[in-house]
Structure formats: C-alpha cells, structure tokens
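Pasting the structures in now, so scroll down.
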Structure P
Amino acid sequence: MDQQHSIKHEVSISGIGLHTGQVVTLTFKPAPINHGISFKRIDLEGHPIIEADVKYVTETDRGTTLDKKGVKLQTIEHVLAACAGLKLDNLLIELNGEEPPILDGSSIQFMKALNKAKPLAQNAMRKYFVVREEICYEDSETGIKIQAFPADEFSVSVSIDYDSKVLGFQETELKSINEFEEYYANARTFCFLHELELLLKHGLIKGGDLSNAIVYVEDKVEENELNRLASIFKKDTIGVCKDGYLNNLSLRHDDEAARHKLLDVVGDLMLVGAPIKGRIIAHKPGHGPNTTFAKIIKQVMKKQKNQPPVYDQNVPPVMDIHQIMDTLPHRPPFLLVDKILELGDSRVVGLKNVTMNEDFFNGHFPGAPVMPGVLQVEAMAQVGGILILNTVPDPENYLTYFMKIDKVKFKHKVLPGDTLIFEMELVSPIRRGICHMFGRAFVGNKIVMEGELMAQIAKKN
C-alpha cells in the first residue's frame, strides 16, 4: 500500500546559510496526515508558517525563494528534494533564519538527518497528481523546455547545454525516485568563476567557502587572482584542475552538474503539493523554468480535480462482466457494475450502463424514471468491493458488508441512457479487512454523486 509518510521523531541540523552567512538550525518535525510540507520561522514574532506551495514563489535567481505576507525563505529546493527522495508527505520544518544551511551544497546531509528521524508510514493514502496528457513549458528564445508525460511512476530526465568548453552538454536520467538517495542526493551546486566574482562583489554569498559548490573555470586565471581567492576563502592555495574547475574539491560524478540540476527539478516540483505520477523531461532547467512549470501543473491539477477518469473504449476492460461475477456474489437485477476499467492497490474505476430495462425504473418513478440514490450508493459500493476483494487470492470465498456511509451528496439526476463512471480511492490502508473509501460518480463531465464508504471483508461460512 502506498501510504503517506512523516517521521517518528524530530531531528535538527545546523550550518551556514549560503547567502546570509548566518548560522541557522533547521529542525524536521513530524506532522499529521494531509498536512503537507510547511516551514516555520521561529526567529520571527508569531512564528509564521509558509507552506511549500508554488504560489508563494517570488524569486528564482539564486535558488527558489518563498514569500508569504512578507515572510521569506530562500533556497528551499535542496531540503524539498530530500523530502521527495524519501517520499515524505507530512513535515513541519522549523528554522531560526531566512534560509536552510547550505551544508555541502547538495541534499545528502538532509536525507541522512531524515533517515535518523526514521520515516513513518501513516494511516492515509498518498494523493498523487497523475499526468493524463502531455504538459509542456517552452521558451523558444532560450531553448528551455520542460515536459510531463503519462507514466506509471515518477521519473526525470535532464539535459543541460552550456556554451562552455569545460561543461558543455550533459544529460542524466532518474528512472525511479527510489534511485535518488544513492545517485543524485549528493550532487552539489555549481557555478562559473565569473559568476562567483560577481556574487562576491555584491556580497550575495556570505556563507560560501568553496566546499559547497563546484566552480568551473573557462579561461586562464592569473596566479595573483588565484591567490586572492585563496585569501578570501581562507585556503592555503587554490588552483585549476585539468578538467576545468577549482581544485578545492573533487567531482563526485562525471556529470555532477546535470545531476544537481535534476536534484533541483525534483525539489522545485515538490511545490505542486502532491507526488507526481508521470515522466518529466527537462532541457536546460533552472529554478525559474522549474517553478513556472510547477505552476502550470497546479493549474492542470485544479482542472482535473472534478474531471472524470479518462478511458479508451477501444481498450478491453480490466474486468468484464464475467470476471466481475467471478469476484462479486451479486447477480442481476442487483448486480450494478458492468466493467472495471482500472484496478490498482488503492484505486478502482468501474462503469455502469443505465438502461430503461432496469427493474427499479418500474416504480421510480412512473413516467419520470430516475435511478434511486440508494442504488447509486450500492453500485459505488460494488465497485469498491472489487477493490477490497482484489486483496485476497480467493475472492469467491469472501463477502463485503457495509459498515458506514458518510458525507453522501447527490448532485444530478441519473436517467436512462446515462453511463455512470465510478472512481473509488482508499482513504486509509486496508487493515484487518476494513476498507475506508472515498468515491465519486460521473455522467459525462458532471459529478452526479459522491461520498465515503466503509466496508468489511469477511470469509463465507
């Protein structure tokens, strides 16, 4: 079961903020189900909270900055990437400053801290954003392009192309989020020497010490300039290695720059507020394009929220009527589901064709046939029954029983000729045969009915 996760206990990590140069302590704290990721500025009066939401993004020049009612947080992408890599959904992150510590310029130390806090499965299902069709952001002037395509799980491909003889073109692919910690979390941020000079001149990297960034060098650097940099960063000596970067550190990966750009994409996309099921392809990404793309996804999410599941009538169903009758004990006229279109561990989609031949139209109502609401609930329950019976190897030996019906709303009439599409999702994992589901019924693009159902699976005597 794909459950939401938090952590068992709080854990803290301290360091220097890259831009402010201030010592800051960041504390990860457990949070309840459906809380999401949020930041708390404990150094400010009232301890204001900023949710990890792309709507609060204001600056992207030197990292991703959130601003809610004048309360700012800089460079949050490395922290969020660590949360994504461990599939954490609910956290309260307290800081006593304006930005998280830069540490080594990657996500790995945040992940190590979170692992010490022990990720904890919670009694609620993850709520994914499922990419149903291509989503695209493109800037023709810069050549930047980010796309999302339908896929069963989250993956990311990144390519970078700098007009640079030392960096040039690199590409990398994260095939599963499960690979993130081992192959991407330790990829450090990078810049070019001319960018470093500009940042130093304007006092924008007060916490930089050359241990938290790869500095690429395109042109020959005079000895006096290297000595000056060594003095600024309190190093005995600084040189340029044969591969074209300052020799204050060694590369962890040949394509470390591309891997860090992928890390940034993973962190920035956490701002959509839900894990993504889809394939992301990003060419020349950056915090600006990443967060713009996240905003586009948020718009699509809002549109999808009340849209029916998409299915192809030309594709055979997951279960036809014969397979349904092999699973459910119901028989006509009380069998109220004709097809199962989708069936997973936590979600099921079923179809019911409503015809004038239904027995219940004889009395409900003569001259004005309307499908009774109670039978709509029953049809939804039968679809949910398929989901719960799918958890046992011999469903024919089990029955499902209603335990609770809650928050049921009927929004439109269901009439002869309508095709009902039922979408059921687990609210919490199935435990001891108890199944708690939320369901919606659609006719066309309209929601005609919704509600929560609880049922129990029990073995036949």
Structure Q
Amino acid sequence: MDTMMIFEQFYLECLSHASYLVGDTTTGTAVVVDPQRDIQQYLDRAQELGLTIAYVLETHFHADFLSGHLELAKATGATICYGAAARPQFPARLLEDNERLVLGDVVIETRLTPGHTPESTSYVVYEHAADAVPYGVLTGDTLFIGDVGRPDLLVSVGMTADELGHLLFASIQHKLLTLPDPTRVYPAHGAGSACGKNLSTETMSTMGEQRRNNYALQYTDANAFVAAVTEGQPEAPGYFIYDAVLNQKDRDTLDEHQEPVELSVTQLIDKRDAGVQIIDTRESQYFTAGHLNGSVNVGLAGRYAEYAGSVINPDEDIVIITDAGLALEAKVRLARIGYDRVVGHFLADNLADVPSEVGRASRLTASEFLDRQSSIPHLQIIDVRGDGEFAINHLPQAINIPVSQLRKRLSEVSAKTPTVVYCAGGYRSSIAASVLRANGCTDVSDVLGGFEAILLAQ
C-alpha cells in the first residue's frame, strides 16, 4: 500500500531536543509533537508540504525547554493535546488511554505512560489505520535510545522518585514493551540531555533493539529497576523546575523575529550598575582578551541556553553582548528555556569605546596551572564538573561546586584567595570563573583543556 504519511524529525543539537511533524497527505492534516518555542520551521515545512497543522501533541510538561505549543496554537489555530492526567492552565484537549486521532489514513493512538512525570504520554503512529504493526512510537521522555526518563527530576510534584519510578516501570512493561519489535522508537531527547544518564547519540531506534540493548529494559523487578535508573543521574540545570511550571501556564508568546534593542555604551554601563545581568556570548578566547567588567561568559558555541539557565535566574533582566548579527539568535536561544527578560544587546566591537570598563580574564595552560599550584601553598582549586564526574576522578586538593550551584554556594569560596577553576574541557570553567569575578573574586583563573589536560601534563 502506498504511503500517504509525512513523518519528519527536527533535532535541536544545543538542547538535545527532538520534535516531530506527522501528516497525512490525503487530507492535508498534520500534528506537531513537542515543538520548540521558535516555531517558524514547522510553519514553513507544513506550507511546503501542503499541510495544515491541526494538533499540537505534548508528551508531558517539559522541564528542559519551554515548549512552543502556545505559539503554534496562536499561529495556526491548532488544538493543544495532552494525556488525561495533565492539568494545563490554558485551553487543551485531554486524551484518554488508547484514544485515537484520525488524520486521514494516518492514525495516532494515545498511550498514557506516567513515570518521568505523572502526565507523561506516548503516541503510537500508524501509517495506515488497519496496520497490525505501528510505524513508530513517540515516547517523549519515557523511553530514550539507551535509557529511560529519570523519575527523580521533579519530585516536587507531590510524588517521590520511588513512586514515579514504579509508575515508569509499569508504563514500560505494559504500554511500550507490548509494541512489536519493528516499531520505530522516537524519543524527545538524545545524548547531552540531563533528562537521563545514558542517552545515545542515535535519535531513532526500534523496540526490538531497545528490548535487547537498553540496560533499563533488562529489569523484571520494579525495585531493582528504580534503583538502577535513579543511580548516578546528572545534576539538572537550575531552570528545570521553572520551565516545568511555566509549561503548565498561559503565558506571553515569543516573537522570534524581533531583535532586542541595541544599547549605547552609557546605557550598557547604567544597566550593569543597576544590577542587570550581562551575558557575553562570545567564545572564551575573545572574552579572555577583553570583556565588560562584571559580565558572565556563556558562549553561543556551546550549550548556551542550558548553562545560562544554570547561572542566571529567570527573574533577572539580561543584556547580551554579541558579535554583529547574532543578537537575535542569542535572544531566541534564551527564550527556548523561558528566559524572556532580555532588555537589550550590545555589540562586542563597541567595547573598545569604553576601555576603562574592559578587563582581561586569566586562562592557564595545564602546565601553567601545575606551576601555579606548586608556587602557591593555599591555592583554592574548584572543580565545577557535575557530582558524578567528580566522583570518578578529580584533583585531590579540589573542592567540587558544579557550575549550576555556583551562585548559590558563593559563601564557600574565599574571594580574596588565589583561585583556579577547572572543568572537563574549558567551557564550563570559563563560565564559572566569570561568575566568580562578577561576584568579587579578585584572582581567578581557569584551565585551558580542563581536567584531561591536567592529567596529561602531570
């Protein structure tokens, strides 16, 4: 039988986030699943294919990004849908277990799969209504490639990690492992996401492959399963709770085409002095060479939004310093995690106009760090990697303050003691060192190449 289905994955590397467009060409009806907040790509693709987006399907209230459900509903008139346990504070259709959305020949079946969150839902896609074997299943954060969604992420919802873990076990056993082996598995995240600890770089698999190779699916005892999947989870960025709550609320929608206002030198200094957070989005080597005193370095070239959300609070006004042509990107990427309080941007080239306000950062090679360590008896060494990374191996003299905890734990840092910061490779350490400088530490360096470079230099 000829296919009439459109099935496309959109993968956002900087947040390790997958969203999906599923459509039926016979009726021109489509759904978007777990959209990112800037939605233009879905609108453009639907128009190219002659599809009308009729539904926005959410697998759960996401914690790691702010979903584009409201933006899509506003732009297209689409109906927002969740599983029956969800309690959104905006108009939405709640789907019962096994309820079907008929797009034409293409059918999408709801399976309630609580565990990662109470309202977590998976969507089984049938290319043809009469097919015995589904085309695939959109698992959200319930089942990943190589892992399952962590049940310990949002314990503030009124359930313990153990309770959610047992729900997750039941969902996998009774709702997902019942699917035939050829069923394709399409999760909401891949490697790099803090929503699990063993996510693959692959963004698609099959139920058969996961049944054989996913460590979490080998457990037949619920208690053993919960113990295994909760052990050794990475620390979640600080904004996760904020996003999980905000995704339930009605809120302002994003204008992804509106660039933030450009500030003059005077306006920039005034905002900084008034307590506005300044994020310098350039790569660390350029920040090192010259930056606005008091600014924090979170480079666009890395996991920018995730780490900005780890060191900046969502209720703070933000000014972004960027190279020419990058202000809109920097704003939109922050908006993807619900950070909408960007009150302006400043071109990095114009820092030359205010030399008295420009400082240099100190970055050490691994050899320079070892020399400094041997020459300063009481050097303060801070390892800003996650707890799990630190536990595997670290410098004996180092204290562990993950970068996401740094602003909350500044009291543990001696501001007047010479300090060196390191991470795995140098991205997080540049962020952390800039946070410490912005908070009064007078002698701070970080290590180029991070911990691995130090090990090689010893």
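Here are the numbers for the structure shown:
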item: Which entry (P, Q) yields the derived value 23.5 for Kirkwood radius over Cα pairs in Å; result: Q
item: If relative contact order in percent (Cα under 8 Å, 6 or more apart) is computed and equals 15, the structure in P, Q; result: P
item: With distance in nm of label points 7 Å out along Cα→Cβ at positions 75 and 379 derived as 5.1, matching label from P, Q; result: Q
item: Winner on FRET efficiency 1/(1 + (r/R0)^6) of positions 291 and 435 (r between Cβ atoms, R0 = 30 Å, to 0.05) once structures P, Q are ranked, highest first; result: Q
item: For 0.10 (FRET efficiency 1/(1 + (r/R0)^6) of positions 91 and 347 (r between Cβ atoms, R0 = 30 Å, to 0.05), calculated) the corresponding structure among P, Q; result: Q
item: Structure with the greatest value (metric distance in nm of label points 7 Å out along Cα→Cβ at positions 355 and 387, set P, Q); result: Q
item: Structures P, Q, by volume of the Cα convex hull per residue in Å³, for residues 195-250 alone: label with the highest value; result: Q
item: Read-out FRET efficiency 1/(1 + (r/R0)^6) of positions 19 and 315 (r between Cβ atoms, R0 = 35 Å, to 0.05), computed value 0.10, structure in P, Q; result: P
item: Which of P, Q leads on FRET efficiency 1/(1 + (r/R0)^6) of positions 267 and 403 (r between Cβ atoms, R0 = 35 Å, to 0.05), largest value; result: Q
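Rule-based calculations on the coordinates, nothing more; no lab input. Everything numeric in this text was worked out from a predicted model, so none of it was measured. Cβ atoms are built from the backbone, for glycine too; each structure is taken alone.
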